[in-house]
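Right after this note come the structures.
What follows is calculated from the coordinates using simple rules that are stated; it is not laboratory data. Bear in mind that the values here come from a model prediction, so they are computed numbers and not experimental data.
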Structure I
Amino acid sequence: MKSFIERVFMAKKNKKQEEIIDETITTEVKEQATEAAVEAIIKKVKQDSVEVQHTDRKDD
């Protein structure tokens, strides 16, 4: 059976690992959200570009 000190040490170690995992997950989610936002912006810019091209052709 582990001593109290060993259990406290393990609990602190596990807590630190949980914090690292939480930070990693948070970072990954932020990166995915950023990628999705960039893709949405690119799609919108392309869509706006096509609309401008169509407008330009009507004026000719």
Structure II
Amino acid sequence: MYSAVMMSWADGLTQAWPHVNLGKDFAIEVARVEMLIPALLFCILASGFLTLVQTLLVTTAR
């Protein structure tokens, strides 16, 4: 879905400006990068939160 939106945006930009040539490959790569960034941030933040919760549970159980 996101790739389709990016492809339509790149196609419209390519049609509006003749010197710009953004093809399907560009749109797919941009979509991949923009989907990887939130996934990595989620993994980092979630692991930090889970580590904090585990540490608090272990220290309060003693």
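I have -30500 for helix-only ellipticity at 222 nm (-39500 (n - 2.57) for each DSSP H run of 4 or more, over all residues; to 500), calculated from one of the structures I, II. Which structure is it?
II
As an exercise: log10 I(q)/I(0) by the Debye sum over Cα atoms at q = 0.16, 0.17, 0.24, 0.25 Å⁻¹, calculated from one structure in I, II, equals -0.63, -0.66, -0.90, -0.94. Which structure is it?
That value comes from structure II.
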